[in-house]
1. Supply the structure label, taken from P, Q, corresponding to helix-only ellipticity at 222 nm (-39500 (n - 2.57) for each DSSP H run of 4 or more, over all residues; to 500) with the calculated value -8000.
2. Between structures P, Q, where is mean projected area of the Cα convex hull in nm² highest?
3. Output the label of whichever structure in P, Q has the greatest value of relative contact order in percent (Cα under 8 Å, 6 or more apart).
4. Can you spot which of P, Q the value 47, 18, 9 was calculated from, given it is Cα extents along the principal axes in Å, for residues 93-132 alone?
Structure P
Amino acid sequence: MNLPTRLDSAIKKLYAAFHEGRLHPECCTQCAVGTICDNSDAWRHLSDAHGSPHVNYVGLVHQRLGRTINGYTPLELLKIEAVFLAACGYGVPLSRDSVRPVDPSNKDILFKGLCAVVAHLCLLDGVKDVMDYSQLFQYTPRRTSCNNEGATV
């Protein structure tokens, strides 16, 4: 399957970070967007709160100028991060009183976040979710008839 360059790159970075233990929701360089942005924290200046999908003045200026980081606009990056945090069990935007998972480095929690982010990235690029495995289990049932004893005729 041919994927858009930005999507392919983002998925590869997220995959590597997940399997190398470098994905952490509360660290601006190791969260989903920090990972997509090559472990840079430059994206965090686009909003006033971690996990907020709303741009601040700086983010709005970059958005209107058409600037991107690795192909993603400020609004797209903030939405990606909000999706990741919410799927990991965080109340967004993050604050001192936000709901948080007990163990944010738990692989099951991170995998849920990763799946949600990949689905969202695919949606942004108009691509079928590459993590959707439901097609593997689809089948066409054979039409059978049963007699009174339950045996197939």
Structure Q
Amino acid sequence: MYFHYICIMQGIEKYKVRLDIPVRWGDMDALDHVNNAVYIGWNEDARIAYFMESINNLSVDNVGPILARQDIKYIYPVTFPDTVTVGIRVSEVLEDRLIFETKMWSDKSQKLVALVHSTVMAYDVAKKSKAAIPKVWLDKITEIEG
């Protein structure tokens, strides 16, 4: 069983920012598994943790990150009690956006439970329009991702 979990978690080292999130009783729905909307919240927690780790601020020169797209593949149900490990990384950097990949693993089932791809735009609050990714973001992302 331990070997199986190691295999499932293989590749987690690619995710430099990771969170261990305890599943709460209230996260479950009427079908006795974690409600799909909760995964969205876990992904948001991971994105915010990534930005706090990388730029230690969510806004640079009036430019901040906004979520433009989120695609979730639900793989295996999570139930209470459990702890979910959420790993997030930037998989692609474009001129005005970052593509994040998030994986979620269940400690109890020892399985990959969800895969998320998110697009985060750089947004100039003053101009109310998209912006180029600030250099400080790029530098910190390179520092984290290697």
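Read-outs throughout are calculated quantities, based only on the coordinates presented, and are distinct from any laboratory measurement. Source: prediction; values computed, not measured.
1. Q
2. Values: P: 13.4; Q: 9.2.
Largest value of mean projected area of the Cα convex hull in nm²: P.
3. On the way: P: 18; Q: 28.
Between P, Q, the highest calculated value is found for Q.
4. Value 47, 18, 9 for Cα extents along the principal axes in Å, for residues 93-132 alone corresponds to Q out of P, Q.
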